[in-house]
Structure 1
Amino acid sequence: MVTIIPTILTKSVWEAKKKLREIEKYCKEVHIDIADNEFVSNKTFPASTIPLLKTKSKKIVHAMCFCPEKHVKQWKNCKIIFHAEAVADVKKTAKKLALTGIKPAIAITPNSPASIAIPALPYVSEVLVMTVYPGFGGQPLIKETLKKIKEIKTLKNIKVSVDGGINKTTAKLAVKAGADILYIGSALWKEAFGLRLKEIRSLLRK
């Protein structure tokens with residue numbers, strides 16, 4: 001069964017805490033975006049906020065920033081997703097991020113080939129295929145990116161996730177392409193969170 005993990009992308013700590021209270025009623029994991037206005041042209045609350053966000057759901061930190069390894073101590077026990085394009089050596093970065101106690105994941109942007117992740121594959125538990133350009137929510141899914149899912153699975157039997165533009169229509173396209181994990185943000189927060197989540201889960205069972 002495909003896993004749906006809600007995304008939080010915000011500058012407001014208050015908003016993040018409010019959404020976390022809703023998420024933990026329905027989901028075991030939560031995907032939290034951290035952007036520093038350098039790797040992407042957007043800024044969320046700072047990386048140091050992550051330990052302050054108390055929740056029953058396991059935290060997955062999507063590091064849309066350079067030098068993600070410098071946050072290992074404050075992101076202890078969190079799964080970290082780092083961008084291949086934001087580091088000098090994907091293999092070394094993956095090994096450093098594993099010091100959180102959890103194997104990390106590597107993300108690739110729409111412009112990057114699947115092969116950019118190859119050196120890191122033995123050291124990560126997941127490859128995230130960005131289906132939009134990182135940094136902002138509410139963007140339409142770039143369908144051409146979905147072909148990378150199969151390409152990655154040809155390289156290694158590994159979980160592949162997608163992030164960006166996933167809604168009740170595009171979720172089916174991503175699953176058909178082979179995605180194991182769907183990170184969903186905007187589509188879950190437009191109306192009642194629980195109802196939207198239930199709706200997408202039901203559609204994927206058909």
Structure 2
Amino acid sequence: MCAHTDTASLESELTHLPETFPGLEQLSDNTLYLLSCRHFVQFCGTYRSIMNPAVFCLFCNFRDLVERQPIHRIGGWYVKPSDYKYDHHEHQFVLFPARHVTSLQELTDQDAMDLLRLEQWLYKEFDLDGCSSVMRSGNPRRHVGTVPHIHKLVNVPDGHGPAMAYFGKTIEHWTADYQRMLIFLAEIDRRGGLPWLLTDGVVIEDFG
């Protein structure tokens with residue numbers, strides 16, 4: 001079962017954000033997850049996951065707001081194609097545990113074995129001859145992830161352009177991300193605020 005976050009503190013923080021980027025040290029971990037979201041639908045999914053993970057965590061329930069469903073499970077792990085594949089990738093897969101954990105330290109030896117077997121299954125199923133892997137775990141300041149649920153990205157670049165994944169960002173990147181987050185929050189307010197966002201079954205579409 002997913003634990004609830006301090007929703008009142010997060011709501012207060014997001015309501016009183018300054019107009020310009022205040023620096024990472026002034027933002028909570030939950031706000032940092034939102035800060036790295038590149039798309040409005042992604043942002044709404046993460047916001048819902050944080051506010052009520054027991055109902056809306058994208059990796060616990062993989063329900064609304066998740067376009068691509070899991071394609072395989074081994075032990076306690078699922079794999080699905082990424083909903084937000086990076087540019088210049090032939091494939092990008094997301095591997096995540098069925099139970100809600102946020103840090104590598106919470107995984108068991110059996111979890112590690114299941115994860116390895118799932119990656120081996122991907123190699124065989126998609127006839128992969130190579131890949132790169134990224135684990136998003138723990139403090140979001142160390143991995144700039146967008147979902148507070150441990151997951152691993154298996155990336156297969158297509159060889160036709162720069163294939164990049166961020167582990168940290170420059171002040172310029174964070175400043176641009178912050179301005180985008182303010183736009184997303186204003187759009188949520190325009191559509192009805194948190195009562196709208198947290199309505200079960202709400203249809204969320206991108207804008208712009």
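Taken together, the values in this text are just the output of simple stated rules run on the coordinates, not laboratory data. Quick caveat, the model's predicted, so the values are computed rather than measured. Cβ atoms are built from the backbone, for glycine too; each structure is taken alone.
Comparing 1, 2, where is percent of Cα pairs over 33 Å apart highest?
Comparing 1, 2 by percent of Cα pairs over 33 Å apart, the maximum is at 2.
Supply the structure label, taken from 1, 2, corresponding to relative contact order in percent (Cα under 8 Å, 6 or more apart) with the calculated value 25.
The read-out comes from structure 2.
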Exercise. helix-only ellipticity at 222 nm (-39500 (n - 2.57) for each DSSP H run of 4 or more, over all residues; to 500) was computed and gave -11000; which structure, 1, 2, did it come from?
Worked result: 2
Exercise. When you work out FRET efficiency 1/(1 + (r/R0)^6) of positions 36 and 196 (r between Cβ atoms, R0 = 30 Å, to 0.05) for each of the structures 1, 2, which one comes out largest?
Worked result: 2
